[in-house]
Each structure stands twice: as C-alpha cells, then as structure tokens.
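*Asks:* Each in structure tokens, the structures are laid out below.
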Structure P
C-alpha cells in the first residue's frame, strides 16, 4: 500500500512577502492601536486579540479598541475584558493602526472618525475580496477562510512561541467564520491550521460551549420571536427576517450577534438567498446581511449600497426606514435571483 502524506501548507508568494513586510514594520514601531469593524464578530475580535497577544510577546505596546467593544458572545476570549468600546477609550501616542477584518476605513465607524488619519500609518489586514485597500500597507488575501489565519501566519513567522491565549483567539476566528467548518470557505489549510492550534492548548469543546451553549432564556425567547417572522417568496428561493427596534422593545432583549438568525433562514430547503434586515440605534440606518448559495454573488447585492464581504456572505448599510429597507432590498434581491440560471 502506498504511503499517504499530508499536504504541505500553501501560502501565496504575495502573502509570504506581506508577512515579511508587516513584521518588519512592527519591529520599527512601538505603540499600536488595534481595531476592527463595528460590532466586531468572532473573526474580527479574535484577530485583534490574537495580534495584541503577539505584540506583547514582541515587547510592543498595543491597545484594542473597536466600536461597541467586546460583544457578550465573545467575552470568554483572553484579553476581551480590556477591549475599549469607543473614542473615549482612545489614548495618545500611537505610532500606527492595525485594522482586521474591515473592508473599509469607515467600517470602524466612531473609531476611524475620531482618529487623525493623516498622522497615522494604517495597516489593513483582511480576507474580503471587496476590501477597499484603504491602508498605507494592505495585506488582503481572500484565500484565507478567516482573518485570524493571517494573524496565525504572522505568529509563526515572528519567532515567538505561540501560547494558549493566541491559539484560543485564532481558533475562535476559524470556527465562527467557517460556520463551525461547514461553509464553502473551509479548506485543507483551514483544518491544518486548526490542528496546529490544538497543539498549543486549544480545547474545541470549551470554545464550542462558550460560543454556542451559553444562551439565556431571554435569547431563546428572542429567537422564537424572530423565527415565527421568517418570510419566503412564493417559490421559496428568497427568505428574509426583519429585526426592528420595536421587536427588541417588545421582548426587552437586544439580539447581540445576529449571525445565527440569518443562518436559520438559509437552512430552509430551497432558499437560495437569505436576508437579514436589522434596524440600528441610529435613526434611518438599517444593517443588511445576505447569505447565498454557490453561484449567487452576494457581493453584487451588497455593493450597490457601498457594502461588500464574501460572495456567499455579504453586508451593507441601507439609509432609510426599516419598512423602506424591507421593500427595496427584498424586491431587488428577488429580481436578482430571477435573473440567475436555475
């Protein structure tokens, strides 16, 4: 019987060069602001914290600040208790800003608005193809399943010994951005990286419990309210849910990370595109998310509103009322799907 061999890690020449460039930049600077998109999810926050722990090992100072801070779902991550939540937490003297998992500078929202952009070097690290390359240094590689994997490449190349804190943060980025290794972005590299992280103390069961088995009764009650409000087109190819401020007020419970709600819609047999429309605290601003089948380009749907993301997971902001958003976004999505091959 022929011997089987594990495939070697694959890293593009461009990303290899960027790893060297980013590490060289880090070594010539001392005090960093680390941030990511507003309401940072598991990938964004996990990447920020993993990078923060790496900088500490390199003898550098850093502060993690992202708009709205560490959401409750991710407060088990090492270092999450020290994450700043707004401009009021920003300090002075940063020599550079690192952003993770953010497709644009504006996605940092209150953080980017409060920073003197022209006085700072911005290093943009992301895995979204729609990234606007807004940094002075841009490392954008859509081949990574999670932005945290890019941080892991930096860790391995930095000459430091990885520890459980870094590994836990990176593993969380992978689990959350691959839908627990179920999305189409899950690759051989994804599993090889996950295996490496287990070697440094990650306990998958503990992370799974922290992420998915800590629901309160209030969260489940809110989920029940959302699920009964799922709507489908007559042919069942487009499904959507609306999370309004009035629904939050009715249940008395804020939804937190809304990823699982849209996943429920997408799990319905026959649905090619799932939409989530969420009214924000800012009047006239609605957050829109799309999840699509293979061959349905979610970026094309989001780009009309200045959004982006991945082909099968995208998002944007709609300016208008929640009712207007539902009418316009759903109609446009239906028309888009009708124009696709069956």
Structure Q
C-alpha cells in the first residue's frame, strides 16, 4: 500500500513540517447534506506554546495516497478552541470551512424572480454573494414561475432549492455547484466504490432498512387559482408500505408541488438506511456516489449511496477513511438464506 500523502498550507505558506511534530489528528469531511466542506486539526499544545490561530486565515489541505487519489480542501479558519484534561493533555483544535462565514454568503437578502430558469436564479443570487454557481444540465433550464429570497442568505437559499429539487448544493471558496446525486457538474457519473473485508477496519450502526422514514408516497398540496380549489400532487417512493407523508405547508403552484413531492419521496428512500464503514485510507469515494458492500454478511451486502466521507490522519490510527451510507439498493437489507 502506498504511503499517505499529507500537505497543509496556511495563507499560502506550506507548514506541513511544522504541523507534523504536534499533530494529533487532521481530517477532511465532505457530505451531500453539508453545504461547506470542513477540515479539523487537533494539535498537541503542551505548555501552551502554539500560536493561537486567527479566524479568516486561508487553509489548503491535501490528504490521500502517494501516486493515488487525493482529497483536497480549500477554505478558511472559522473556529479555534482549547481543552485540557488528564487523559489527552492540552489540545488546540482548529476548524476550517470551505465557505467564509463572515462574508456575504450568509447575509439575508430580499429578492424575487419571475419565469426565470433555475440556473439564472442561482447565478444571480450567487453573484450578490460573490460566488459563481455551476448548475447541472438536469436543472439548468428548468423554468421557475416565481421564486424569492425572503430574508434568506445565499447559503440558506441554495440549501432550500436543493431540498426542493432533490439536488446536492455545495460551496467551496467562491464557487458553488448544484448537481443531482451520483453526478459531477460535468454530467459524468461518479465512480462506484467497493468495500470488502480486505480493506474494512470497522462497520458501526448498520441498519440496512429502518422503518420510520419509509413512506408509500409524498403528498404536496397547492391552491389552483383557475379551479378555486386546494389540490394535491403525489409522487410514489416505490416502497411497499402503507403510509403517505404530507407536508404541513402548501406549495406555491402545481410545478412547485410536483418538485417537492418527487424530492421528498426520494429523500425517504435515502433515509431508510444508515450506517458507516471505516476503511484503510482511500480518497476515491465521493459523497453522492455509490458504495458497494461485498462479502461482509447477508442482509448488509448491497449498494448504498454515500452520504459523507471523512479522511483522517492520526497518531493512533494512521490514515483512515470513514464512509457514512444511506439509500439501500439491490440486495441490501435482504437475507435469502
């Protein structure tokens, strides 16, 4: 197995050699339900000799395998904290995120659009926040009858539209993407990743199917002005259960209701499985892509959607990758013995 690759720079200056003697752990986390990527450092602060980090400092991190896949993080420090106890001693913890939480991206805005494509809406909202937005072709030309930011930040606005369209919305620096699950913004499919016992270190909290999130169909109501009646849109999840789920707040139009119903049904399918695996460090798996579990056990083996990945380099465990899974597919949750 190739050696781990680790690099960190602060404000453009490579400081890897300075970090390694005091590094307890370093991690990069990316997820489909996380608008911003995160990097976390725990540093040995014996004697309180480390200089206190300043928020806003630019951070670049690379973690992966030499001559292999590398996970890259670019962002800025947003939190520094300190702890002291008998077990771990004095620890300085630093968190960085891929979007500035001091900038215009979290500023509340009032704005609306009439009969505009989703791509134009997101790019217009992003321009005000200083962020360029790349929208996947599946959504780019979808015309919205009416949309508004009602005292919403660009971050909150993008997250809401992603929920309503069943998309992934992520920001990195001054760029954002709005893409379907399992797709890159270029339109290419994300590669599936296979986990076998040979690379597995641990599996925890595995429930290939849990009943609470499961629904027969998602129901969204809306008011039809022409018919002067409250109507409903439904979208079937494909699951063999009896319960429907209806939102408490009506959609603004039939198109809006259709989008919310479809997104809600798909979310229910994703949420009906949970669990995580830890493997020997590998930066190949991507959030939103597929993970195939093979040779673990009947009932667990099958295909899942990757919810989040965390690459970690630590003194105690070396380089590991934790993969959080959802949305069972194929034989997942089935034991035919």
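*Asks:* Between P, Q, which one scores greatest on mean count of other Cβ atoms within 10 Å over residues 48-55?
*Replies:* Working: P: 27.6; Q: 12.2.
Structure P gives the largest value of mean count of other Cβ atoms within 10 Å over residues 48-55 among P, Q.
*Asks:* Tell me which structure, out of P, Q, gives -4000 once helix-only ellipticity at 222 nm (-39500 (n - 2.57) for each DSSP H run of 4 or more, over all residues; to 500) is calculated.
*Replies:* Numbers: P: -11500; Q: -4000.
Derived from the structure labelled Q.
*Asks:* Using the calculated result 16.4 for mean count of other Cβ atoms within 10 Å over residues 64-71, pick out the matching structure from P, Q. Could the numbers behind the result be given before it?
*Replies:* Numbers: P: 22.2; Q: 16.4.
Corresponding structure: Q.
*Asks:* Still on this model: Given structures P, Q, which gives the highest value for Rg/Rh (Cα atoms, Kirkwood Rh)?
*Replies:* Sorting by Rg/Rh (Cα atoms, Kirkwood Rh) in descending order puts Q first.
*Asks:* Given a value of 0.90 for FRET efficiency 1/(1 + (r/R0)^6) of positions 120 and 232 (r between Cβ atoms, R0 = 41 Å, to 0.05), calculated from one of P, Q, which structure does it belong to?
*Replies:* Numbers: P: 0.30; Q: 0.90.
This value belongs to structure Q.
*Asks:* While we're looking at this one, here's another question. Ranked by distance in nm of label points 7 Å out along Cα→Cβ at positions 24 and 264, which of P, Q sits at the highest value?
*Replies:* P
*Asks:* Follow-up question, since we're still on this one. State the single structure among P, Q that was used to calculate relative contact order in percent (Cα under 8 Å, 6 or more apart), giving 12. Display every interim value, and only then the final one.
*Replies:* Working: P: 12; Q: 16.
Comparing all candidates, it corresponds to P.
We did not get these values from a lab; they are worked out from the coordinates using the rules stated. Remember, predicted model here, so these are calculated numbers, not experimental data. Cβ atoms are built from the backbone, for glycine too; each structure is taken alone.
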